[in-house]
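A.B. asks: Some structures are shown below for you to check.
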Structure P
Amino acid sequence: MRKIKRFIALSAVTALATVYPCLPSYAAYEDYTEEEITKIEADITNYKDEIAVCGEQVGYLTDRFSFPNGKYSPVNSEEDLNWQEYFQSSTNIEAVTVNLEYFTGHARSGRCLGMSIASVLAHNGIISPSDIQGGKENLIDIEADTDFYGIKSDSVIKKIISYHTRQLAPDFQLDMYYHFAHYDKERDIKHLLDIAKKATEQGKWWLMGYDDVNLSHAVAGIGFVEGEFTIGNETYDNCILTYDSNFISENSETGKLMSAEFCSAKACIFVNSKTYDVFVPAYFMDDCGEDFKIYTLDDYDFMNYNGIINPTDSYETDISSLNSVEIKSDGEYSITAERADGSEYDAKSSCGKTFNRNKKVTYLCDGEHFTVQNTGNATEFTADFLDTKQLYSSSFNGAVNNVFKSENEFGFNTFAETTYDITLAFEEGCYNFAPHYRYDFSGTTDDDFKAVQTDKGIIVSGKNGVKCSLKTSDVKRDENGLLISADDNIHNENIFTSDSVMISFDDNNLKFFIGENYDKEVQKGDVNCDDSIDASDASFVLATYAALSMGKEAFINNNLADYNNDGTINSSDASDILAKYAENSTS
C-alpha cells in the first residue's frame, strides 16, 4: 500500500523561555496509509452532530470569538503600542526579564492563549463581553481587525494580546513549565479529567495548553462527555470538548475567515481513562506519544491575575517552592536541590523536560536551596534563578566552582581567579530595606562571594573580603503607577571590605554597616570597613590614587575615601586619614 504524509499544526516560532501557543504551520508528523486515514476521518464524522449539539449546550455558539487565531507582526517594534502597554504595566521582574524581542516573539506566534483565557473568563462571568467591546452581550458578536499588523491600534486585539502575554509572567511560566517538566502521562490525564468533570458540572470553562515536539497551542475546555468513541482501531471513553481558535470556516457571503460555526469533533480530546491514551484529531492521527502534554488550569483568578479587565490580586495556585534554573555552559554541570524538609535530590535528572533559549537550558525545580556545580570546569558559565519573588542572575569568566541560591541567599565559590557579574532583582513587596529593586555587582575574586538579603539591607561577604563595583537601579513610574523605565540608574558605587558588610540606604544614600548585628555605620575614612581608621586605610587611599592616575580600575568607595569632601581621592585624603589615626591613637 502507498504511504502518504499526514501534516499537523505546529508553532511557526521556536520556543524562547516558555511554551508558545501556535498558529498553523505544517510539518510531517507521521506516516499513514490512505485506508487508515479514510477510516479515522469517517469515524470522526460519525460523532460530528453529537459533538456539535453538546457544544451548543455548553455555550459554544455564543461564548467564542467570531474571528480565528492569527499572528501579530509589529512593523516598527520600538513604536509597538502593545509592547509599550505591556511594559508600562509590568512588574519589576517582568520588566527586567522580558525584552521587546521576547515580547514580539510570543505575539508573532499567535494569540490563542489570549483568546482562550478571555473566552474562559467571559463564559464564567468574571469579565463581560461588553468589557472587551462596548455594547456586546456575547463574545461571538465582538468585531475586531483580524488583519492586525504593525502599530495600529485595535482595542479588542490589544486586550486579547494583553491576556496572551500572561504567559510571560514568572508565576504563569513556573506553573506551566513545572507541569510540562514533571507530570507523567498518568498524572497529566488524571488532572485533565478531574478538572474537566468538575468544571462541566459547574457549567464553567477552563484552560488547556498543548505541548509536544511539534506543537504548542492553547485552547479552552468547554465540556466533558462520557461514552464510547471508536476512532480507527482505538476506543476512548471520554471526550473533552474544546473551543479551538485555530478552527475556521469561510463566510459564504463575504468570503471572510471566521471561527468554526460548530464545535468540531476534530478539535476534541478523546481520552481512554484506563490506559491514559489521548487522541486529538486536529493535530494527530495516532495516539499522542509520551512527549505530548496537556497543561490544565481552572484557577480563574490565576488566569486573570493583574489582568487588564477586573484584575485579581491573589490566587490559589501554590507555586511558592518552584524555581526556574537556567544554565549556560560549555561543559558539564550538576544541579542539586534541597526541599523544605531537608531532603536533597538531583534536580537536573529529575526534570522530565528542559527548555532551551539563547543556548541556555532551563530546568523547573521545587525546593528551598539550589546548588549548581560546574563539574566540567567551564571557563564561561552562567546560572540564573527565577521565582515569583526574585531573580538571581550570574555570569562568570573564569573558573567558578559552584553557584548556590536559597530564599534569601545567593553566592558562588571559585577555584581560580574569576571575573563575575551578578544581578539581584526583587519583586515589588519582597524588599523593604531600600527604594531600589535591582543590584548589579561586578568584580574579580579568587575565592568566593555571598549576598544575603535581610530586612535591613544586603550583606555581602567573601573569604578575603569583597572588592567589586555596585550599580543600583529602580523602576520609574508615573503618577498612575505605570512603568516608564526599568533601568533608572541611581548609584554607581564601589565596595571594598576586608570582611562582611551590609549595604543599605538612608534618604537614597548608600550606607555601609558592620558589627555583630550590622547596626554600626562605617565611618568616613574607614575605607576597608574593618571598624578602624588607621594606616592601612591611608595606604589603600594612596594605592587608589595611583591607580586612578594611571587610568586603572579601583574599588574603594568614594564617599568613604574622600575624607576631605573635595570630590576627589588623592594624597590629601590619605594625609587627613593618617592625622585622624594619630588623633585616635593619642586620645
Structure Q
Amino acid sequence: MSSEDIRIGVFICHCGTNIGGVLDVPSLTDYARSLPNVTYSADNLYTCSEVGLTEIKENIKEHELNRVIVASCSPRTHEPLFRAICQEAGLNPYLFEMVNIRDQDSWVHMKEPEKGTDKARDLIRMSVYKAALLEPLERVKVAVTHSAFIIGGGIAGMTAALNLGNQGFKIFLIEKEPELGGLLNSLNKVFPSNEDASKLLEIIDMIESHDNIKLYKSSVIENITGFVGNYNVVIKQNKKTINIDAGVIIVATGAIPLSPEGYFGYDKKKIISQLDLERLLKDDQVKANNITMILCVGCRNEERRYCSNICCMSAIKNAMLLIEKNPNTHITILFRDIQAAGTDYEKYYRRAREMGILFIKYLPEKPPIIKKDLVDVYSDLLNQDIKIPQDLVVLSTPLIANEDSEVLAKMLKVPLEENNFFLEAHVKLRPVDFATDGVYVCGSAHWPADIAESTSQANAAASRASIILWKDQLEVEGSTAEVKTELCIGCEACIRICPYSAITKDEETDTAIVNKVVCKGCGLCGASCPKNAIIIHHFTSDQIRAEIFTYGGEI
C-alpha cells in the first residue's frame, strides 16, 4: 500500500478528568490532524462509551479510514473493545493501534501538565508512524475438544466439575488422595452458618454418580502438553498410565494447614491446632473449661508475610461452638487484627463478643507466653501484662501452598506468586484466568479462601471455561512470531528462551517452527535471535524503528 492510500483516524479520549484534567486534549487533537497520513482527528469525553464507539465506527466508514488510533487508557483493559469495533466497521482489527496517555502520561505528570502534553504529542506521533506500517493479520482457528480436566477434588474442584458436567460437557476430575472432599473432611462445622461440614460433603455422591464426570482418585499428573482447546494430560493411577484429552484445565488443588510444630510448645495435648480442635469437636471430646486461642501463628512474619484470610473466622466459629456446648467455658482469643470482611462476618464477630468471648490484642514483638496453667500476654490497650488461666491452648496457623504447586505450575506454564500460590492473569479483570489461555484457577490454590469464596470462584472458573467449551472452533491471537527459515541456523536460542514452549525444531530442515496457537507474541525469541530470523507480527522491526526514529520529529 502506498503512502497515498493510508488514511489514519486518531481519537483522543478525555477519560473524564483522568486525561483531560491534566493534558490539553484539544491541542493534541489539532496536532494529530497535522501528522502524515492522518485523515481524521477528534476528541471524545469517553471513547470507550457507546457514543465514543459509535463515533469510531461511523468515521471509519465516512472517511474511509484504514488505520485507527485511540489515545486513551491502558491497552491491557480496552484494546480488545476497540479492536472489536474496528472489525464491526469492516476494518481488520490489527490495523488498530492504541496509545496509553493515561497510565504512562497524565497519571505520571499530574503536576506537570505542559510537559505531560508534550509527552502525549510524542506518543501520538510515534503511534501514527507505526500505524502507517501496520499490516492486516488473521487470527488462527483451532478445533476445540469439548471436555474439561479439573485438578483437585476439594469443594472448589467438585463445584466446578458439577457446574460443567451439568452443562453436558465430559469432565475428568483428578484427586491425589484416596477420597474426595479435601479439608472439608477434617472440619466439624463451617462458618458463618455453623452448618455441619458433612452436609456439604453430600456433593461427593453427586460427583460419583454423575454420567458426565469421570473420577480418578489416588492419581497423579505425569505430564501436560498442548494448548487452549487441545490439551493432553498424562496421569498415573495404580501404576496405570492414562491419556486424557481436554479443551480446558481448571486448577483447584487447594492448600494445606501449616503444622504448628515449633510454635508455643505445640504438643497435640494441652497445646493443639485449630484443626486438632475441629476433630475434638466433631467427636465431642473437648473437656477444657479455660481455653485460650492464639491467632496469626506462623504467618504475618518474616517467613510468611501474608494473612491467611480464614483463621479469624475459624477460631471465632469454634469458640462459639464451645460456648454453646458449655456456657461456663471461658474462652480468650489473642489476636493481632481481626479479619471480618463483609457485613455477615462482622455480625458473626459481634455475636461472639456478645456471647462473652474475650478478645485481647497482642503485639508481634511481645508474643504470648504459655506457662503451666497460665497464658501471660501484654495488652497494648491496657498497657499491662494479663495472666489468663488456661487448661487448653489452641493455635491458629495459616493455609500454605501445596508442595507440588511448583511442579504443576511448570507443567501448565503458569506463574506462582512469592508464597507459591497460583497467580491469576489480572486481579480485577481476569481473577480466575491464567495468562495461559484455557487454564483457570479457583479456591485456595489461588489464595486461602473460605467455603463461600471457593465455591464462588469455582463457578466463575467453570463459567469462563464454558465460553471455550461451547465453541466448535476457537480464534486465537494473530500477533505472533514467525521464523524466516532461509535465515534460521537452528541454534535453538529461541527454543530455550520461549516462556510458553511455543517453538520447536524441525529435524528435517534443522530450523525453528512456531506454534502460533501457543505463541503470545512476547518478542523474546525475536530479540534473542542472532540472525534476525524471527518476525514478531504487529511489532516488526520496521514498525518499532518507525516509533523510535520519529521520537525527534523526523524519520
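A.B. asks: If semi-axes √(5λ) of the Cα gyration tensor in Å is computed to be 53, 31, 21, which of P, Q is the source?
C.D. replies: Q
A.B. asks: Identify the structure, out of P, Q, from whose coordinates semi-axes √(5λ) of the Cα gyration tensor in Å, for residues 122-201 alone was calculated to give 31, 19, 10.
C.D. replies: Going through each structure in turn, the value belongs to P.
A.B. asks: Out of P, Q, choose the structure whose coordinates give distance in nm of label points 7 Å out along Cα→Cβ at positions 490 and 522 equal to 2.7 when calculated. Please list the in-between numbers first.
C.D. replies: Values: P: 1.8; Q: 2.7.
Matching structure: Q.
A.B. asks: Going by relative contact order in percent (Cα under 8 Å, 6 or more apart), which of structures P, Q comes out largest?
C.D. replies: Structure Q gives the largest value of relative contact order in percent (Cα under 8 Å, 6 or more apart) among P, Q.
A.B. asks: If mean count of other Cβ atoms within 10 Å over residues 514-521 is computed to be 13.0, which of P, Q is the source? Spell out each step's value before the answer.
C.D. replies: Details: P: 13.0; Q: 19.8.
For mean count of other Cβ atoms within 10 Å over residues 514-521, the value 13.0 is produced by structure P.
A.B. asks: Given a value of 55, 45, 33 for Cα extents along the principal axes in Å, for residues 282-457 alone, calculated from one of P, Q, which structure does it belong to?
C.D. replies: Of the options listed, only P reproduces it.
A.B. asks: Continuing with the same structure: Comparing P, Q, where is FRET efficiency 1/(1 + (r/R0)^6) of positions 418 and 474 (r between Cβ atoms, R0 = 30 Å, to 0.05) highest?
C.D. replies: P
A.B. asks: Of the structures labelled P, Q, one was used to calculate mean count of other Cβ atoms within 10 Å over residues 306-313, giving 21.5. Name it.
C.D. replies: Q
Every read-out reported here was derived from the displayed coordinates using simple, explicitly stated rules and does not represent laboratory data. What you see is a predicted model; the values in this text were computed from it and never measured. Cβ atoms are built from the backbone, for glycine too; each structure is taken alone.
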